[in-house]
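Visitor: Multiple structures follow.
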Structure P
Amino acid sequence: MTAPRTIIVAGAGIGGLTASLALAARGFRVVILEKAERLEEAGAGLQLSPNASRILIDLGLRERLAPRAVTPDAISIMSARAGGEIARLPLGEAAGLRAGAPYWVMHRADLQGALQSAVNDHPDIELRLGCQFDDVASHARGLTVVQRRGDARRQETAVALVGADGIWSAVRHQLFPQVQPQFSGLMAWRGTLDATSLPREHGSARVQLWMGPNAHLVAYPISGARQINVVAIVPGDWNRPGWSAPGEAREIRNAFASPDWPSTARMLINAVDGWRRWALFTQPDIGEWSSGAVALLGDAAHAMLPFAAQGAGMAIEDAAVLANCLGESAGDPAAGIAAALNRYGRLRRGRVLGVQRAARQQGRIYHLTGPLALARDLAIRAMGPRRMLARQDWIYDWRP
């Protein structure tokens, strides 16, 4: 019996870990290179709509994730102009049954921890922490991937390399050195607070989306509903790379101090003591997602604004499609690997571009002011919650 062929995955974020599990399920040996010495929380909370949660469940992760996740009852759309809720989109268990998978919100560290635990338990996956991708060269037998740990360099042969190493991807820089992330002019501030510190009506199991003049605010429960994750999006010039720079509470509180923001929205902002901030960069369409036996996945290929709550979801979808395409090439020579990766990019690109457009459009809608904000609120009320939720079916109902 021949040994499983090796695929090297650069990056142990959500996309890289999911891809590794999906590839191992298709019979590949997987080596994950992660430059961090240990995996730590980067960003506080995330939303996993059914298109993403069903993939994780199919990979056998339900028992690991369900105790850590919260299934929100609804998404409350709140208008600063109107002073409160203008629509409530039903979620909960009934919506999960209709979609065939749950809508989950959870702490990002809980998802990453569950994925890492599954990876560590899998005999065909090796996670190398403190070991980063350095270089790659192609040859008749596949690829030679150079990895570095401190000053020591090591070479390893693989049939494919997957760059899941984020928006500042070293793998993408090797393939497409001319491609650079673009700053959006927006900053995201995030913090958490104890759910018991809010009045009961504000600590319920729902996602709150506050739309206001040139900014918006999202809050939802995480960590078994013991904490509330708060994310505020505002314009800004600060554009350093990174996910978790310290932020001055006074600065973000001042951004929401205007009387245009109701007291309930300001209460959420003021209740957070420790803020982190990150500049929102996006990745322009690179056209091709692969070159030969090297492919990109997740933010390395298509970093997007978070306003459709699909950043993690698209990376998880990428992982499933990538594994399917490579699994179907299992009996082919090296040319078959390259063709499979090319097919993976063709299958994913159109959908991801559509989600990127939707995220940009939703951000513009959230930040409307004056008469346009009034027209938006009236249109949402007229549409009604079920029609509003149905507009997401093309995202939520997707299956690999």
Structure Q
Amino acid sequence: MFKKSRRKIVAAIMFVLVLLWIGTLTVIYTASYLAMAEQNKGMVREHAQRYVLSQSLDAPPPVKPEPDMGNPRYSDMPAFQLSTFYTVAMSYDGEILEIRNPQQSVHSNDALEKLARDLSADGKTTGVKKDLVYYTCDKGGYMLFTFKDNTIINESMDTLFRYTLLFGGFAILLLFFVAVCLARRIVKPLEESYQKQKQFISDAGHELKTPISVVSTNAELLARELGSNKWLENIQYENARMGVLVTQLLELSRLDSAPSVTEQVDFSRLVRGEALPFESVAFENGHTLCCNIEENMIVNGNPTQLGQLVSILLDNAIRHGDRETDIQLILKAEHGSANLSVINTGAEIPAEKRELLFERFYRMDCVRNGDDGHYGLGLSIAKAITAAHGGKISVRCEHGRIEFQVQIPIRNFS
């Protein structure tokens, strides 16, 4: 139970940390990328505005666009002066007028010309293509295609991203161990309190067994001497109830603390044997017990505890099922587990109360005086037995059909 709680705490802490880490990285890289993209577009645009064709054209004098006064002067920035720009001037009829290529070893003239013709066909004004930020504009007599090499910046961003992931992953791993330590410290007081509670129940149960036995013996001797006496009968009745309660408490304490001795158990035979005496009990309470048990189902478990588990579920179905209805006991193998289902017809159990059924001392009618000899511990014991065998127990309610289902792993024995 506490291991599961620790795992949940660690999972919650790591989820929050990873979410914050991913969110921070996303915001930083998105903001950086948008800022860099805007700066590159501004630098390419300003370079295009400052461009002057070196050869004369039989065309009207070029119209130089006025710079956007709302944007910064990128030409004054060191990044602008250190950047590599490529330009392709093309006439309206597709003739290449001039190519300026300061790094022909990186991008050939033919490659730049092909890019310019592709962009001319696309009709796009700005964007990124093959690690080149481009900008196209009409210079009044010809079209200008301006490119800026973005390879170094992209590689720098990729390197930064890889190292951020590497060191971030290392930090997350380190924080995982910190979260494990924190979870242990958080759960430790609860675990100690729970252990003390179990020890108290065990000690109290053992201490109560002796006086209960003494009271029972003395009451029996008095009954032989005095005969029928209502006060003595009350003492015997309450003493018997106390004995049942102490026995159940000790059983829960034993299941919680000491590992049970297990062996190979023919679960099919065990379930059939436990169901036999309940057929008459069901009949006396107006029910018919219908069994559908798959044969030769072998599990690794404690036969006494598994028999008690079956008895608890059958007793619960008989006591709470509507009269003149069938109670079904089904045992079958599914997905590597022995699935035991006990089904009865009865009042619908509210969804919010279904998990509470397995809590200690919980009773649907909220009556805890134990007049019927039950104290709300039966299903708690069933849950503890199921957990001790590595299984799961659950309850389902559909249209007045109440089903308690137990899944116990089937072991393969050589």
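No lab work stands behind these numbers, since they all come straight from the coordinates. It should be emphasised that the depicted structure is a prediction, and the values quoted were computed from it without experimental measurement. Cβ atoms are built from the backbone, for glycine too; each structure is taken alone.
Visitor: With helix-only ellipticity at 222 nm (-39500 (n - 2.57) for each DSSP H run of 4 or more, over all residues; to 500) derived from the coordinates and found to be -19000, which of P, Q does the value describe?
Guide: Q
Visitor: Let me ask another. Can you spot which of P, Q the value 22 was calculated from, given it is relative contact order in percent (Cα under 8 Å, 6 or more apart)?
Guide: Computed on structure P.
Visitor: Suppose you compute FRET efficiency 1/(1 + (r/R0)^6) of positions 48 and 144 (r between Cβ atoms, R0 = 25 Å, to 0.05) for every structure in P, Q: which one lands on 1.00?
Guide: This figure was derived from Q.
Visitor: Among P, Q, considering only distance in nm of label points 7 Å out along Cα→Cβ at positions 152 and 320, which has the greatest calculated value?
Guide: Q
Visitor: With P(r) over Cα pairs in 10 Å bins from 0, in percent coming out at 5, 23, 32, 24, 12, 4, 0, 0, pick the structure among P, Q it was computed from.
Guide: Attributed to the structure labelled P.
Visitor: Ranked on Rg/Rh (Cα atoms, Kirkwood Rh), for residues 280-391 alone, which label among P, Q comes first with the largest value?
Guide: Top value of Rg/Rh (Cα atoms, Kirkwood Rh), for residues 280-391 alone, among P, Q, belongs to structure P.
Visitor: Just checking, which of P, Q has the largest value of FRET efficiency 1/(1 + (r/R0)^6) of positions 80 and 192 (r between Cβ atoms, R0 = 25 Å, to 0.05)?
Guide: Structure P gives the largest value of FRET efficiency 1/(1 + (r/R0)^6) of positions 80 and 192 (r between Cβ atoms, R0 = 25 Å, to 0.05) among P, Q.
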